[in-house]
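Take a look at the structures below.
Nothing in this text is a laboratory measurement; each read-out follows from the coordinates by a stated rule. Owing to the predicted nature of the structure, the values given are computational and were not obtained by experimental measurement. Cβ atoms are built from the backbone, for glycine too; each structure is taken alone.
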Structure P
């Protein structure tokens, strides 16, 4: 399974769980997330290690991009690449909640992005999950605050 496919599935599961439990904190475990990937054989140690790394890196990306917040992360390293292995407590940020509560502008459906994401996780199907995550990230792309331009010293 390609990393981008793992990213979509892990993102959907992480955000759907956080939304369903909001404002109560959720827990994340990269190994547990990897076990939910379709077609992954947990007895294949190499494939499992790569999936754990990709799931942990996905959680870290969601932290870095401001979708979720966590106060208790345990990091590990695989082949020199650090990743979040366990987050004992995480929840959606204001940004994450706003994005998941928004309606997709390209869709005339009544469901919010979060409702679509939760449904995609429950119903399964890589394409459905990928489309829901694409909507979420697309909605979040315009939420970064503009950074001031550096001025030359004169």
Structure Q
């Protein structure tokens, strides 16, 4: 199935087009694109230049549609093992991360480099995401990534006050 129109609608935050394509059955919600990107991860990935990085609310709307149509919350990219929660955390999309947490995303999953969502947020200096994951979810603090760093070590290096 060709998901190009579907991915374009996702990255352009066209909620109505995403709904329309899902309801028509002309796209596959849990299949990667030619670039190995999954729809739920594309939603929280870095945007094209013309797309506002701060458009967290629009991304959250798309996430809600995807999850309502049975997108797998914990599906991991074949490319790097990242989940939507890890990508949202490393890009600082707090509202998306909060939605994924509320929807039941597994925060203990790690990427191929050992990153959890908490490590990703701390390493990228996204304080609000770190705060959300620590104070509201009880995310594991002592997991080490491939570099031997824990979220606490990244937070100290990035001067994030917890």
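Miscellaneous remarks
- With relative contact order in percent (Cα under 8 Å, 6 or more apart) derived as 16, matching label from P, Q: Q
- Structure from which -16500 was derived, helix-only ellipticity at 222 nm (-39500 (n - 2.57) for each DSSP H run of 4 or more, over all residues; to 500), options P, Q: P
- For mean count of other Cβ atoms within 10 Å over residues 12-19 computed as 16.4, the structure of P, Q it came from: Q
- Label whose coordinates, when distance in nm of label points 7 Å out along Cα→Cβ at positions 28 and 132 is calculated, return 1.7 (choices P, Q): P
- FRET efficiency 1/(1 + (r/R0)^6) of positions 20 and 116 (r between Cβ atoms, R0 = 35 Å, to 0.05) - highest-scoring structure of P, Q: P
- With Kirkwood radius over Cα pairs in Å derived as 15.8, matching label from P, Q: Q
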